[in-house]
Structure I
Amino acid sequence: MKVLLTHGYFLQEDEREQQIMKPYPPLGILYISSYLEEQEIEHEVFDTTFSSETEWWTYVEEKKPGVIAFYVNLMTKVKIIHLIRKIRSSEGLASTKIVLGGPDITYNEENYLEAGADFLVIGEGEETFTELVQCLKSNDSLEDVNGLTYRQQGEIKRNKPRIRVKEVDFLPLPNRSRFPIEKYLATWKKAHGKSALNVSTQRGCPYTCKWCSTAVYGQSYRRRSPEKVVEELKTLMETYQPDTFWFVDDVFTVSHKWMRGFAEAMKAADLKVQYECITRAERMNEEIIQILKETGCFRVWIGAESGSQKIIDAMDRRVDIDVVRDQLIATRKAGIETGTFIMVGYPGETYDDILKTATYLESALPDQFTITKSYPIKGTSLYDEVESEITKQPDWFSSTDREIDFKREYPDHFYEAAIRYIHNRVKLKRNEIGTIDRMKTKLKVAISHNTMKRIAKSVGK
């Protein structure tokens, strides 16, 4: 039985990502590939990132895999449903089994099965997918494959949940040899002057932010040893020579003990790297900032989401916004670039909260920040809270959760103005623009501010 691992992200079809041009290989597929190799299960991997749908389809028609396994997330969901339908309409692929895994699967099982999937891997995929392939090859019963959802005699069958991998140190490293890593590095180099690779050191997140999905790894904390991580970094440096690394972990500095061990392991290996990571403000202090700097961190993203403590508390972030500000300032003072994330339109957020967010950013003055309008991902506490107030629920098969909308304090154009207002206030604060641009930016601030005030007054909030 031929087994194919693939995904559905085609860079040439994504105009926005072509402007950003920061592609990374999906590590989930590469972890499963390594695990399959360890279990001596033959398989192929097709990376769609630098390919086209035509090239992908030609490959599939020629190879006629018995199993095609897709990694699915919000970004690729609609495309993968399209590819599933294409497979289902092909006579030559009538016997092909379609397996889906990834963060968007867990809370949308019925819809994905209706879309044409045969099997859904719920949670971590290495053991579940391996056992599934073995059962399909031997025609054994699937009932003992924990973490698997499928149809049985027309009914949805949900097997027992898969127990999470506890000893992640024993998992084989991502099988990067199956992906064109050189293309990723060259793309980064051309667009940004530096190449980058992504690395994972942990699984799960112990925090409770209401808008964040924990569909795959759960609300947990399991981490590879610092020594194992340093071994991987050393191998990647010797094999690919990337300029920088991106640690994909949700909270890189969550364990201070681990950070100390990481610093010791880096020193023992005499390894010099440059990297960026994400963390939380309350898991930062003077010692950790120094460790980050010594181990090569050139940029750290410290989550904020809002400058209003009221909204931070509503999100169940469990952090003091003043601590976030202070740690951003302290990190920059130590010579490490900073970034943060902002969300507008969260339930209960008012005009005054937006002003507080702008003031917070002016005082913290991170080197970079992103702003998104909040949206409810199915399976999160935020989705449960706003489900009864959803005002826009597009066709599931042709849309993503990003397009869901709910009853907010203000109409859409308020938040459009709020995003412009915040961006331009920070731009002014940086004081890095000429006189003419500064005048134009002040005008933009005034216009967006007046728009916000007018709308807020009209709705009485």
Structure II
Amino acid sequence: MKGSIHTIKPLVPHGNETALTFARHAGKVVRIQGAIHRTRALGGVTFVIVRDREDLIQAVLNRADTKVNEGDLNEGNQVIIEGTVHEDKRAPNGAEVRIKTLTVVGRVKEEAPVVLSHPTLDVHLETNLSYRPVTLRHPTERAIFRLQAAIAQHFRVFLGSQGFTEIFTPKIVAAGAEGGANIFSLPYFKQKAYLTQSPQLYKQMMVGVFERVFEVGHVYRAEQHNTSRHLNEYISLDFEMGFIDSMEDMMGVEVAYLKSLMEVLKKEHSRELELLSAKLPVVSEIPAVKLHEGIALIREHFSYKSPSEHDLDQKGEQFLCEYAQREYGSEFIFVTHYPRPKRPFYAMDDPENPALTLSFDLLLRGLEVTTGGQRIHDYAAQVKKMKEWKLNPKNFEHYLMAHRNGLPPHGGLAIGLERLVTRLLGLPNVRQGTLFPRDIDRLTP
């Protein structure tokens, strides 16, 4: 049996020149790999546009010099090409590859359900989502999720640089962080369990361990919404920090992250932004307004009466963002001090007005993208508020264990990644900023 065992050496993938790097190798033989995006024949020459993992590369096939079989150049075929780089300003990225060999390593078996070679993916949103394994290959769709990855990655990098520790909390839980009916339940062996609405309770526990923590993870909301703003599963960018002076500490950290993020996206992802015609907001300082004052502002400046004196509706959020843009040159605005019933049981009440909470939302271009605030860190105060909310403290034994053993003043926030992507890129529907959306009607693909 010993002869059937072999060892695997460490592998660092390399050897493929991507669209973003191969142009510098003019005159050299390179290897490129990707899918045939489109072809164009002119006499005995065929231009083969290859879609690699980052962009488009133009390759030129001289049929007299390089033989190919019928079907080798079908759009969608996965190919490996070796050839010589030649500078050509008319080609994508200013260079093209003169093909010496073309090897098909994956052949298409059916006609694509959508046309990927057009500059834009001109299909209905439902068609886009139903054929996601294919539509995501379109350069503009792919650009959305390269930027989404960059946003999440920089969240990790930025918070790591500020002394935060990344944590990974359970998604199957015994109790919801926010309670209510908008929580998915599931059988869990001999007991009932739920899909987490938020890592909130665990974040607070971990403040007692690391002081500053963050997580990038999925959360679930069983909300009966079918709008352009809502999902039932989404990615939440969360952080929690201890030894704060006020909720403005968290707000300041978010401003610093967003400012840094815009700089990184402009510097490292200009190609994707250009492809999507996306204009990033300028972030320096972000204005903040108390909720009741914001409602008064939109009534005064836009003659719009909010349906509720205790929250902003969609139009109210849009008007308030318009006001911030006009008066402060900011496409962001913080809204603070939400009423007690509008915030969860762990939200700290405002000592100056106990009817309000030390909480906030961040709006961007008419949409809430962040919710946060200061938490209750005192054990007795937390138990008291739980009882006022008709919650049984015994159901939160481990959460309260952290309080009983001492927690510093702390708070945090959660950014909806898909909402942030949607607004930064000017997409009309949050589903377009979601890789494989889960909403009230969609469970596949």
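Rule-based calculations on the coordinates, nothing more; no lab input. Since we're looking at a predicted model, the values are computed, not measured. Cβ atoms are built from the backbone, for glycine too; each structure is taken alone.
When distance in nm of label points 7 Å out along Cα→Cβ at positions 416 and 432 is calculated for each of the structures I, II, the largest result comes from I.
Tell me which structure, out of I, II, gives -13000 once helix-only ellipticity at 222 nm (-39500 (n - 2.57) for each DSSP H run of 4 or more, over all residues; to 500) is calculated. Walk me through the numbers on the way to the answer.
Numbers: I: -13000; II: -8500.
Attributed to the structure labelled I.
A value of 18.8 was computed for mean count of other Cβ atoms within 10 Å over residues 96-103; which of I, II is the source structure? Label of the source structure: II. Looking across I, II, the calculation of distance in nm of label points 7 Å out along Cα→Cβ at positions 192 and 376 that yields 3.4 traces back to I. Of structures I, II, which gives 20.1 when mean count of other Cβ atoms within 10 Å over residues 128-135 is computed from the coordinates? That value comes from structure I. Each of I, II could give log10 I(q)/I(0) by the Debye sum over Cα atoms at q = 0.11, 0.17, 0.19 Å⁻¹, for residues 168-311 alone, but the derived value -0.45, -1.06, -1.27 comes from I. Ranked by mean projected area of the Cα convex hull in nm², for residues 208-407 alone, structures I, II are led by II, which has the greatest value.
Given that P(r) over Cα pairs in 20 Å bins from 0, in percent, derived from a single structure, equals 22, 55, 23, 1, which label among I, II identifies that structure?
Working: I: 22, 55, 23, 1; II: 21, 46, 26, 7, 0.
Only one of I, II returns 22, 55, 23, 1 for P(r) over Cα pairs in 20 Å bins from 0, in percent, namely I.
A value of 4.7 for distance in nm of label points 7 Å out along Cα→Cβ at positions 8 and 360, calculated from one of I, II, originates in structure II. Calculated for structures I, II, mean count of other Cβ atoms within 10 Å over residues 24-31 is largest in I. Out of I, II, which structure matches 31, 13, 10 when semi-axes √(5λ) of the Cα gyration tensor in Å, for residues 256-327 alone is calculated? Source structure: II. If semi-axes √(5λ) of the Cα gyration tensor in Å, for residues 72-295 alone is computed to be 41, 26, 19, which of I, II is the source? The correct label is II.
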